[in-house]
Structure P
């Protein structure tokens, strides 16, 4: 019996290399499934000794499991935070027949009170679990304190706050990602070329992921050179509006004309590289993630490296972990770092094609 309980429907899907929805249709004999996929699922069920009736009985005894997410809001599909939202959308579809209901809440990256307001709405709803991107550390700590009073389990994605009682953290090693950016920058610059680190955040003190990435970057060069002899400087811009970025960059470059490289600690590298391109500045740029603006600028050759942090997977995996925790009482690993993919102009189309195949598959099974 213990063996059966440890096997989930996701395990079957992974073993058969199909979606959870496909396994569901095979089990319940509904919807269209190709013969090849049907045979793969049935083989996986046998090899894993999976009893689908156990899952049905478990859910029949309980209720719907309400999972609330609290992530930064998105104004368009070009935003980084539209990618975790896609992961939540996919998981909501895959687990729709298994008692999981996802309620999404948002907050502004430059407005702490918006976080507090959405957190209060979640606490009033009293969900079964929470998926949280705790970009504002102070407000997040107050929120999770209330979650713990209510015995509501929570998972961090994208940003981790150490020494808390979260079920798990799923996301990048922020300091490690900064270290990687430093290493990449060292490959494309000369030893004494000055570098600028651009943080687009309201304040580093309350933005743990940004400060960690910056620290990792500085630490790399400190270990490499033993000092800051090449000149590595930091600029914090409390906005992502293009006009604000242009103003602050103009002021900086007028005083620092020798800058040769820029590391952007969020997904807005395209705002920096576009400025460089429009002003014919030969400055190397490294940033994060495959958002539309970054894709466009990399294709034009204005961004040299992008570090992808698997944002879609982070959100999907969090739902999967909560499902296993609710139904099978399986506690996830406390730390699950996602791989950091290095994207360059030569391989970006491969990554985009892979993402499109996933999107097309999702449309097919709806």
Structure Q
């Protein structure tokens, strides 16, 4: 692994982050990746290295972007918080106020905030759906509008792994008249100069890293895919596989990249994640562009759900659209940090206490469910330097 080329910049004060990044390649199965850190909006780490495509030997470069799976949820949540901050969206109002069809089958009183905090009880559709439905926005929204809640809304929480994108995304669309990918691009990506996309143009394909499937989890670690095979009618199976969203290789197709799936198919780099979360970490503004107000940011780290997750089968701790620190999945040492990990390892988060913005993306998926060991090593190194 001595031949791995690491490029980019790193403030000498943060050399331990570079060392941890290099160690990920040596001992944690890293193939290609990038890490970026901002402090009070200023970049202090921006590193990348390895291979964007293991089969062809294509190098990971400054302009490489990667699918970040559920790290996309944090970007969608920022869109929703921005609308709420502007008075265009009320988190306490019923979803049906903006999306009347959603009121079917006892869902008329579900507030918007329960979509963001995974308490709505609609993590899956029961009726079998064809695989192509994954890329049919109207089909999925109609199916979710018809779906009866799997549990009493608000009574408990369960990760809306894929449906989060259509649920939160359709509210954004109804409020703004724009698809969530378009809203994100016009309101956040372009003004902040982010290389981040929910719905990727074919012209960008040559820059995209090829995602590599994870190894099986070690014994004793929850395996969602075993549960899907063992009980295909379970809530877990329906949440992930109806329609199938995690089919091996699907993530590397043009159809996946082109779709707008605000829960799982954002394409970006570490630099852009650190920049947008870095803005939130320093009060909501960077380079004279305000993402949201300080009051809105406070809602981002207020705990809404913590405990057994009905879908994942392990404890999760969430706010309005973001994951929060919990034992074994820490976003640094400070209590107000918030962000979102993605399947396989990607992660973006903000720490308002130390004004840290953090981004990590990779192509070799890990087998963990929450914060990956490679990201944890990088986070620990960041705080060892502050």
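What follows is calculated from the coordinates using simple rules that are stated; it is not laboratory data. All of these numbers come straight from a predicted model, not from anything done at the bench. Cβ atoms are built from the backbone, for glycine too; each structure is taken alone.
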task: Assuming -8500 is helix-only ellipticity at 222 nm (-39500 (n - 2.57) for each DSSP H run of 4 or more, over all residues; to 500) as calculated from a single structure, say which of P, Q it is.
output: Q
- prompt: Upon calculation of semi-axes √(5λ) of the Cα gyration tensor in Å, for residues 195-234 alone from the atomic coordinates, which of the structures P, Q produces 21, 11, 6?
  reply: P
statement: Calculated from one of P, Q, FRET efficiency 1/(1 + (r/R0)^6) of positions 35 and 123 (r between Cβ atoms, R0 = 35 Å, to 0.05) reads 0.70, and the structure in question is Q
- request: Compare relative contact order in percent (Cα under 8 Å, 6 or more apart) across structures P, Q and report the one with the greatest value.
  value: Q
- prompt: Can you say which of P, Q returns 27, 52, 20, 1 when P(r) over Cα pairs in 20 Å bins from 0, in percent is computed?
  reply: P
